[in-house]
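Nothing in this text is a laboratory measurement; each read-out follows from the coordinates by a stated rule. In this text the structure is predicted, and so the values were computed from the model without any measurement. Cβ atoms are built from the backbone, for glycine too; each structure is taken alone.
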Structure 1
Amino acid sequence: MKCNLCNFLDSNGLIEQWPSKRANQLEIIKYLADKFPIGSTYSDKEINQKLKDLHTFGDWAILRRELCDLGYFERDRNGTIYIRVERV
C-alpha cells in the first residue's frame, strides 16, 4: 500500500476521510476500484453496501460517483446495474 494512502486509512484498511487534494482522491478511488473484480456487476443497493463496508466517513455516494466518473464502473442502459470495467 502506498504511504500516501496510510493517512486516510484505518488499521483495517477502511477509508477514514475523504482527502482534500485531488491527487490523493485519485489514489483512494484507485484503491477502492481494486476491491472490485473486473467484470463484476452490482445493483445500486449492492454497490452502496460494499462502499459502506469500505469506508467510515459516511459518504458512499461520492465514492460511487467518482468510481463511475473516472471510468472504473459503467452503468447499464437502465442505470440500475454497475459493471466494473478495466480503465483504459
Structure 2
Amino acid sequence: MSQKRIARLIRRRGLTGVSHRRKVIRTTIRSSDARPTPTDLVERNFTAYAPNKLWVADIMYVPAWLGFLYLAVVLDAFSRRVVGWGRWQRT
C-alpha cells in the first residue's frame, strides 16, 4: 500500500495523529524601546589570574508541575566555586 492510500483511509475514519511536541514557551519578552546590551564583555576569555576578578553567571528554568522553577548561579572563574545562587518559582 502506498502512503497516500493509508492517509486517505485514515482520513475516512476520522483518525488523526498525536504530536508529543512540547509547546514552546517564551520566557523573555523585550520591550521595544530597550537598548541591546553588549553581548560579550570578556570577549570569550574566561581565564582569571586571581580570585574575585571575574565572575560568570547563568540563569536556567525547569518546567515543573506547579509552574517554572528558576535557578540563578554566580561562579568565580578563578576558583570555579559558587559565589552565590538564588531560586524562585513562577506559577
Structure 3
Amino acid sequence: MGSAAIDLAYTAAGRYEGFWEVSLNPWDTAAGVLLVEEAGGRVTNFSGGSFDIYQKAILATNGLVHDEMIRILSLTESAAGSAAG
C-alpha cells in the first residue's frame, strides 16, 4: 500500500497474516515492529534471525505463519540467486 508502517499495523491488528519488504529505513519500521511484537507476532530478518532496525529487510507475521514465510522467502532468494548466477 506504500507504507510499511500501516502494513505492520495491519499485521499487528490481524488484517494481514504476514508482511515482508526490502529497502526500508528505521523510520519505516520502528513503530510497526513494536506494534507487531506487542500483539504477539514475530518480527525477524528473512532467515529468521533477530531483526535489526538498521537492516533493510523485514519479515513480520502473526507468529502462526512465520516459519512457512521464511521457507517461501528462502526459496525465492535461492531462485533469484541461481537466475543471477
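Can you spot which of 1, 2, 3 the value 5.4 was calculated from, given it is mean count of other Cβ atoms within 10 Å over residues 16-23? Before the final figure, lay out each step's value.
On the way: 1: 11.5; 2: 5.4; 3: 15.5.
The correct label is 2.
The value -3000 for helix-only ellipticity at 222 nm (-39500 (n - 2.57) for each DSSP H run of 4 or more, over all residues; to 500) was derived from one model only; which of 1, 2, 3 is it?
Numbers: 1: -12000; 2: -3000; 3: -16000.
Answer by label: 2.
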